[in-house]
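Take a look at the structures below.
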Structure P
Amino acid sequence: MKKFGGAIAILVSMIGITGCNSEVADDNTVKVGLLHSLTGSMAISEKSVRDAEVLAITQINEAGGVLGKQIEYISEDGASDPSTFATKAEKLVDSEDVAAVFGCWTSSSRKAVKSIFEDYGALLWYPVQYEGMEASSNIVYTGAAPNQQIVPAIEYLIDQGYEDFFLLGSDYVFPRTANMIIEAQLAAYDDIHIVGEEYADMEQTDFAAIIAKIEEADPDVIINTLNGTGNVSFFKQMSEKNYTAEDYMTMSFSIAEEEVATIGAEILQDHLVSWNYYQTTDTPENEAFVEAYKDMFGANRVTSDPAEAAYNAVYLWKAAVEMAGSFAVEDVLDAIATGAVSFDAPEGTVIIDGQNQHLAKPVRIGEVREDGLIYEVFATGEAVAPDPYLTTYDWAEIIR
């Protein structure tokens, strides 16, 4: 993997971060949009995702571009607000006429822009695990479907002997739907119980009342679907009461290496997470990805599952464009529909399912260690086919 050194890398990064004027584009370039929260409660998670996209674009440009064109990116700030995401999405696909948009994190932001991409016939590459129950022909989902994160995490906990579950999440689409799935999954077991369920506002910083309810319920494990700064506040306030994973184990679906670095490894040590990729994933492609990411953004930076899924998205778009021989969305979608668009990703080879536009992905349960990194404690032997509507699970019939 070629290292990105000095002034060239800094210049390329600065140009993209500040955005590009549409008049700069010419016959030698193709424009794409990057749409993430660079301010607000979700910025601690989404900045690294944007950076991974910048890395992929820079690598592709240095290797000759796509169909002979250099990629010009326009970076917009969704500001952790779904309505802002919608405004910026419409600007990118209408005024800027980009070939594709890579963006969003929360399901609220994705749902806010979904109809815009459908109405304009545009294409969104969405890089984060989510609650499923969706398959838009104008979205490619490069994060995990629920059967690639939520369901196997619960199966793992049951196999480990956990019986009393407390459900804690931010108050929006993903946590509520994820918990609906978990409730249906656990209902199939006579000896497994949900002993509490609480939601926090996205901007909430005081978790004293929720912690008191956790103490009263005394669960074996907390299923955590908090997002953004809510995770920081919750875990730091649990730590202030000297609670560790030995007292209250958590299984988190939105804490990756970036969040561990912000919250503190000493606070999150021994807690569990469920993703498809970690910085410690042992593949040659990941070794090269981690080296390139740190070379471009700093030795202290960490990669994460959402960042890797965003990096993959840019390369998968490139592969689909080259298969189509065209940047036109309808041609790219035709290429995707073949089921043959793939990428040798840091997590392992990923393939876009031509029917639902999700990826086949490996599942990895991880444990946070004292060095701030996450290490596998369980992994599937091969990639798991996406099942966004959970059609292969009998217990999920009541929620479909």
Structure Q
Amino acid sequence: MFTIAKRISRRAAQAGIVAAGLAVAACQPTSLGRSGPAIGPQIDPSQPVQVALLVPGGTGNADLDWLGRSLANSARMAASDARGARIDLRVYTTTPAEASAVEAAEKAAAEGAKIILGPLFADSANAVGNAMKDNNLNVLSFSNNAEIAGGNVYVLGNTFQNVADRLVGYGVKQGLRRFLMVYENDPAGQIGAGAIETAIAQNRATLTGKQQHALSQDGIDAIIPAVSEAAKSGRIDAIFMTANQQAVLPYLTDKLNAAGVTSAQTQFMGLTRWDIPAARLSLPGVQGGWFALPDTTLQGDFINRYRGAYGEAPHDLGSLGYDGVAAIAALAGSGNKNAVNTIGLTRSAGFTGVNGVFRLRPNGTNERGMSIATINNGRVVIIDPAPRSFGGGFGL
């Protein structure tokens, strides 16, 4: 018998670079009330905006260093693409240690930075946020951990809450009201479960039950009878699974399929990308399942440009560097003196990045426009396209 956690692929390890920070929240950032004072300085839009970029470098981990290069190169592309704005981008490499990130941020602040873009890991981003309070600087971190968001710290990474809310909201519109949640017993699974539960409540649906499993074949085998019984009883409309660990989704859906439970009867949906790696597309258990995808309209052009400029493909998460600089450049290019403070950064219209539209919320989290996809006969099919703009104010 093997433990599923030991079967994680290289691709999953790359994704885990950000997920590794999910459960880490050191000191708490100061929260910002909607009516509180703006955090961050005003700028002169006619002058270059000094942006400090904190990225991993020289870590000895090939994947982490590749991600660091991708973040830096993508940010440089966004600075070059800026219209009407001049971005003085200064790159500072750090190790994953909190002290390294704080040291780099303090150096950047001393050298005149108006905003900090990065770092990557949640604990380091939280520490940098606390260190930058006295400098009145905002931190746009690359983390996807909503637990560190607030005050002067924002998360640019796509959060579990974004995905959960998009899927549940779409499901409710299709008549799905009763959800069973299946989740791992590790920290990421716990946080993902919280996001799913919140999304169900916010969309006025019903959480009919929860099934937690260990990261092993035995752990998954133990919950299959209860999940199968609930699906066959007609008491649930959908099964929402976290399946964060790479090996969980194939095994879990295969076991449910063998038990006669598929999306044809009870809709499957998940927090993670079901199309990566591509070998998953042929699995019987994932056919018909729903998952969320970023808007891929601009991705192809970005990847081709990046490869042409730097001779390698960008890391999947590298586009976050582009998004951060693009947001600042869009504000500065329009003559907005609040380009690096909370007034400008949280504009309800949001911004356009490599993966579509996104906006930063006043509470430090983000909202990203995503598509709903399914797998049909081994092919990815978009069943609800990503929105191209945000209407009205911030959603709940």
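Throughout, read-outs are computed from the coordinates displayed, never taken from laboratory work. All figures in this text were calculated on a predicted structure; none of them were measured in a lab. Cβ atoms are built from the backbone, for glycine too; each structure is taken alone.
Each of structures P, Q was scored by distance in nm of label points 7 Å out along Cα→Cβ at positions 285 and 341; the highest score is held by Q.
Supply the structure label, taken from P, Q, corresponding to percent of Cα pairs over 27 Å apart, for residues 61-292 alone with the calculated value 42. Value 42 for percent of Cα pairs over 27 Å apart, for residues 61-292 alone corresponds to P out of P, Q.
Which one of P, Q has mean count of other Cβ atoms within 10 Å over residues 85-92, as calculated from the coordinates, equal to 22.2? Present the calculation step by step, with values, prior to reporting the outcome.
On the way: P: 22.2; Q: 19.0.
Traced to structure P.
When distance in nm of label points 7 Å out along Cα→Cβ at positions 101 and 333 is worked out for each of P, Q, structure Q gives the greatest result. Structures P, Q were shown, and FRET efficiency 1/(1 + (r/R0)^6) of positions 173 and 237 (r between Cβ atoms, R0 = 25 Å, to 0.05) at 1.00 was computed from Q. Looking at Rg/Rh (Cα atoms, Kirkwood Rh), for residues 301-372 alone over structures P, Q, structure P comes out largest.
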